[in-house]
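Listed below are the structures to be examined.
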Structure P
Amino acid sequence: MQIKVASVEEYISNAPGEVQDLLKKIRAVIHKAAPDADEAISYGMPAFSIQGRPLVYFAAFKNHIGFYATPSGHTAFEKELSKYKQGKGSVQFPLDKPIPFSLITKIVKFRLKEVKEKLKTKKK
């Protein structure tokens, strides 16, 4: 979905109807796992960050939901993600299969811990 939007809400509302509920659920899962995360549109898709540091992104496509947790988030969950099509720092969750919300939660929590550790190190 490549439409210029100003907010995550607008991004979701511009998605096809059958995909909107999945996007809302992914957004809620991310917020629950990282309640302090800021959300915005970055690279044309919903993006979540902590103190300006990227956490995760997601995007709707014709046949899948793209999920982006930087290379580290995907490397850490390589085994669990192995059944999905992947690129460097990206994974595709097909729309015709159940979205692995619990796995998304684990990845977000991993990335949150990783980002917070980097922020702590930076302050020293």
Structure Q
Amino acid sequence: MGMDSRNEMEKSMLSAEAQQKFDELVALLAEERYGPDGPPIDTTFAEIETFGHQAGRMLGRSLDAHLAQQHGEQFQEASCPTCGASGESDAGKNKTRPLQTQDGKIALGEPAFHCPRCNRDFFPSAHGTCD
């Protein structure tokens, strides 16, 4: 797949409103780093590219953390992996652990459940198995 088709495919992932906000974010980050006039004349493309990658990794980590949190909030009920009884959500025992992503570490929240029959805690996954 050529660069032009990949760029067009990535652009089509966003609604017009999201694309506009994305463009505004890019402009904000560029101004934050280089000021309103852009990079000084002696700035190399390697420096520009390094900043772009740093900003991309930051966005990637933030998006991963945001979506993982939303995903975890969907676990309202889960079956005990030992006895199959319905587990009760136990927010007091939720854990946060570091997770290494492709773009760096994020804090991953894991919803906790308690089985009243087995008297055990467990952490469900999207496929119904536990860690």
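When relative contact order in percent (Cα under 8 Å, 6 or more apart) is computed across structures P, Q, the figure 22 traces back to P.
Work out which structure the value 2.4 belongs to, where distance in nm of label points 7 Å out along Cα→Cβ at positions 44 and 108 was derived from one of P, Q. This figure was derived from P.
One of P, Q was used to compute Cα extents along the principal axes in Å, and the answer was 69, 28, 26. Which one was it?
Numbers: P: 47, 34, 23; Q: 69, 28, 26.
Corresponding structure: Q.
As an exercise: distance in nm of label points 7 Å out along Cα→Cβ at positions 52 and 116, calculated from one structure in P, Q, equals 2.1. Which structure is it? Comparing all candidates, it corresponds to P.
None of the figures in this text is laboratory data; all of them are computed from the coordinates on show. Keep in mind it's a predicted model, so treat the numbers as computed, not measured. Cβ atoms are built from the backbone, for glycine too; each structure is taken alone.
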